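Trainee: Right after this note come the structures.
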Structure I
Amino acid sequence: MRAVAVAAALLVAGLIDARPAAAAPTAQQVEAVFLFYFSQFVDWPPASFADPSSPIVICVLGSDPFDGTLDQAVAGERVNGRPIAVRRPQSVDGAVGCHILYISSSEAAQLPQILSTVKGHNVLTVSDMDSFAESGGIVRFELVHEHVQLRINAQAARSAGLVLSSKLLRAAQPAGSG
């Protein structure tokens, strides 16, 4: 996504101040808003929800870098009639019920186990770890010249049974490109 679109998204979400003196949003604030917006650009199989009113669950596994911004971004929001819930599982086993799973860099040593555990569970995995998408994760946040960019492993998304919007795919770089 272009920086202007991200800034507009942050303004709409009320996460940054519209006054000219306001500081630019941090990478973590931008990433938190992206996590919410992913819920609008990903289709999960109906079986990944208990019923039509079940929430879309966004989880943060490991150290939470968002400092409350993620909770603010999703407060009161609904996508396709579903509320958005934020959870912070204490173990990888608790991540199986997530729809979007942000894996903190504090979990780097367990990354292969985490990806293996959620495999086959329709989970959109997201992280800012180096080579995350090349390692089998789906979306990597990458900071390039102080702007958050996305790297997407479309094959991993298909393997997870997820359909990514063409808008999301156009806004990202494929995994492995430079």
Structure II
Amino acid sequence: MSKLKEAIITKNILITGNPGVGKTTLIRNIISKLNVSTGGFYTSEVRDVDGKRWGFKITSLDGTEGVMASVEIVSKYIVSKYGVDTEAIDRVGVTAIREAIKHSDFIVIDEIGRMELFSKKFQDVAMEALDSPKLVLGTITAKDTVITKKIKERQDTKIITLTRQNFNEIETYLERLISKILKDCST
């Protein structure tokens, strides 16, 4: 992967779109088909026994997990009705990204979003990953902040908007693009 910077201009691929369009599903589908060492994390909803959303979980690709936000967490960081636990983000997400930078060829960051960005450590390690010579696949909030706007304007970053209607087309496109980038880097 050391040839990545020389071989291509785009090395960071970030998916954006409305909640519920399948961004995390898309990333999980793609990484399940890769034959390359992958590290990082993904997020998912947590629902109660009645099916009502209770919070959000963060899970590293090696299986470490934590609740990063819930209706039961009391925090100075709040998104909607969810208190955000930045320590869980740091323990799971930041650690997973750091390990991926050191030991993996491919980094997954799902998601660069409002909750995660409450953590300064997360902000720093996300930028470190984006600046690294490794290929990054992630999701990013559609609603811009100063940080996400800066990320979206990077020359080495491709932003792809996902909808329910274009899911299959984008999945095929990303599989081909990532395969090409990885192939170009190994030659």
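Trainee: When helix-only ellipticity at 222 nm (-39500 (n - 2.57) for each DSSP H run of 4 or more, over all residues; to 500) is calculated, the result is -7500; to which of the structures I, II does this value belong?
Mentor: I
Trainee: Computing distance in nm of label points 7 Å out along Cα→Cβ at positions 36 and 116 gives 1.8 for which of I, II?
Mentor: Source structure for this number: II.
Trainee: Let me ask something else. Could you figure out which one of I, II the value 4.4 for mean projected area of the Cα convex hull in nm², for residues 52-107 alone was computed from?
Mentor: This value belongs to structure II.
Trainee: Let me ask another. For relative contact order in percent (Cα under 8 Å, 6 or more apart), which of I, II scores largest? Intermediate values should be presented prior to the final figure.
Mentor: Details: I: 21; II: 32.
That would be structure II.
Coordinate-derived values only; no laboratory data. Owing to the predicted nature of the structure, the values given are computational and were not obtained by experimental measurement. Cβ atoms are built from the backbone, for glycine too; each structure is taken alone.
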